[in-house]
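Student: Input: structures, listed below.
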Structure P
Amino acid sequence: MDQFIAFLTAHPMLSAAWVGIFLAIVVMTIKIQFSPIKQLSPQELTFAVNKEDGVVLDIRTEKDFKTSHILDAKHLTVEKINKNELTTLEKYKDKPIIVVCAAGITASTIASKLYKAGYSKASILKGGMNAWINAGLPVKK
C-alpha cells in the first residue's frame with residue numbers, strides 16, 4: 001500500500017488521468033444500464049427477429065449495404081433519418097427495431113432519434129456489423 005501511495009504522490013497527472021478514465025467508465029456503464037436504448041448481442045438480435053418479428057435497420061452507406069448485410073435488413077441512410085424521412089418505417093413502429101452500423105457507434109445516436117420519434121422498441125446491435133461477421137453469422141451479398 002505504501003508503494004501505491006508513493007506512486008500516486010510522485011505522479012499526480014498520471015493518477016488524475018487514471019481517476020478520470022475510471023469515472024468515465026463508471027458513468028458510461030450507468031448511462032447504458034438506464035438508457036431506454038438496449039444493446040443487443042448478435043444472438044439477441046436473432047431472437048428479436050425470429051420471436052418478436054423485429055426489424056433490422058442498416059444505416060451504413062449504400063455501398064457497404066450492397067457489399068453485405070444481415071438477411072432481410074432494411075436500409076435507410078443516416079441523412080434520411082436526420083431529415084425525419086421515416087415513412088418506410090411507419091409500419092414497424094410497434095415492433096423491435098434493431099439499428100445496425102459498422103461498429104455500433106453511430107447506431108446509438110440514430111436509435112435515440114428513433115426512440116424520440118415514437119419507436120419505443122428501438123435498440124442497437126452491440127459492435128455493429130463487425131460483431132455480426134465476427135460471430136460467423138450469415139450475411140447477404
Structure Q
Amino acid sequence: MTGVIAVLNGPNLNLLGEREPHIYGAETLADVQERCRRAADAAGFAVECRQSNHEGALIDAVQELRHSAGFVVNLGAYTHTSIALRDALAAVSGPVIEVHISNVHARESFRHLSYVAPLATAVIAGCGTLGYEFAIATIAARVHLAGGA
C-alpha cells in the first residue's frame with residue numbers, strides 16, 4: 001500500500017438509493033464505499049470512507065486525515081455553503097478531487113457555486129457514482145507521478 005485516500009461524503013448522502021433515485025441512482029452509500037475500496041485497492045491504496053450530515057464532523061475528519069495521499073469529496077450542499085470546509089481542505093497535503101453524482105451545472109443555479117472547486121485538482125460531475133472511481137484513479141496517478149509510490 002502506498003497510502004490512504006480519504007473519501008468524504010456530506011449531508012444526505014447516507015440516503016443514496018432512497019433519496020431522489022431519478023437524480024442520484026439506486027446505489028447505496030455502502031455500494032459507493034465498496035466501489036471506492038475496490039478502486040483504491042486496484043491502485044495500491046487503502047481508503048478511509050466517512051460520511052456525516054454535520055459540518056463540524058466533516059471538518060474534524062478533514063483535519064484528522066489531512067496527511068492522506070488525497071481526498072475525494074462529495075460535500076453535498078456544503079459544497080455551495082461552507083467556507084469552513086473549504087478552509088479545512090486548503091490545509092490538506094494531497095490532491096482534492098470534488099465529486100458530484102449529478103451534473104450540478106444542469107440543475108438549480110445555487111448548485112453552480114462551489115467553494116471547493118478553486119482549490120480542487122479536479123471536479124467530476126454528472127458521471128454518477130463512477131465519478132468516485134475516476135477521482136481515486138486521478139489521485140493515484142498524481143501520487144505515482146510525484147514519486148509517491
Structure R
Amino acid sequence: MKGRLKMWKEFKEFISRGNVVDMAVGVIVGAAFTSIVSSLVKNLINPLVGMFIGNIDLSNLMIKVGSATFKYGVFLNSVINFLIIAFVVFLLVKVLNKVKVTTNKKKEKTPSKTDQYLQEIVTLLKNDETNNSATKKSENN
C-alpha cells in the first residue's frame with residue numbers, strides 16, 4: 001500500500017511540472033494542427049499536383065504486383081503533409097525567435113530605474129574604494 005502511495009505522489013509531482021503540461025498542450029495543439037494540414041493537402045494541394053500529373057487524387061495512385069497492392073499515392077500524401085507541417089513549424093519557430101530577440105534588445109536598451117540606481121551605487125563604491133586605496137598608499141609613503 002505504501003509503495004502505491006509513494007508512486008502516486010511521484011506521479012503527481014511529475015505531472016505537475018511545467019514541462020509536462022507544456023508538452024501535453026503541444027501534443028494536443030499538434031494533433032489539431034495535423035488535421036488542418038491534412039485537410040489542406042487533401043483538398044487544396046493534391047488537386048493542384050494532380051492537375052500536373054493528370055490525376056486528381058494522389059491517394060488513388062497504386063501499383064499491383066500479384067495480390068499485393070502498393071498505395072504509393074497515400075505515402076506521397078503523408079510526405080506532403082510532413083513537409084508542410086515541418087515548414088510551418090520552421091516558420092513559427094523563426095518568428096518566435098525574432099520576437100524573442102527583439103524583446104531582449106528592448107530590455108537591454110532600457111534598464112529599469114532600480115538597475116540604474118544599483119549601477120550608480122556600484123560606481124560610487126568603486127570610486128570610494130579607489131580613493132581609499134590611494135589615500136592609504138600616500139599615507140604609507
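Student: Assign the value 19.3, 64, calculated as Rg and Dmax of the Cα atoms in Å, to the correct structure from P, Q, R.
Tutor: P
Student: Looking at structures P, Q, R, which one was log10 I(q)/I(0) by the Debye sum over Cα atoms at q = 0.15, 0.17, 0.18, 0.20 Å⁻¹, for residues 40-95 alone calculated from, given that it came out as -0.48, -0.61, -0.68, -0.82? The partial results should precede the final answer.
Tutor: Details: P: -0.48, -0.61, -0.68, -0.82; Q: -0.42, -0.53, -0.59, -0.72; R: -0.51, -0.61, -0.66, -0.75.
Computing log10 I(q)/I(0) by the Debye sum over Cα atoms at q = 0.15, 0.17, 0.18, 0.20 Å⁻¹, for residues 40-95 alone on every structure in P, Q, R gives -0.48, -0.61, -0.68, -0.82 only for P.
Student: When helix-only ellipticity at 222 nm (-39500 (n - 2.57) for each DSSP H run of 4 or more, over all residues; to 500) is calculated, the result is -10000; to which of the structures P, Q, R does this value belong?
Tutor: Q
Just so you know, all these numbers are worked out from the coordinates, no wet-lab data involved. Bear in mind that the values here come from a model prediction, so they are computed numbers and not experimental data.
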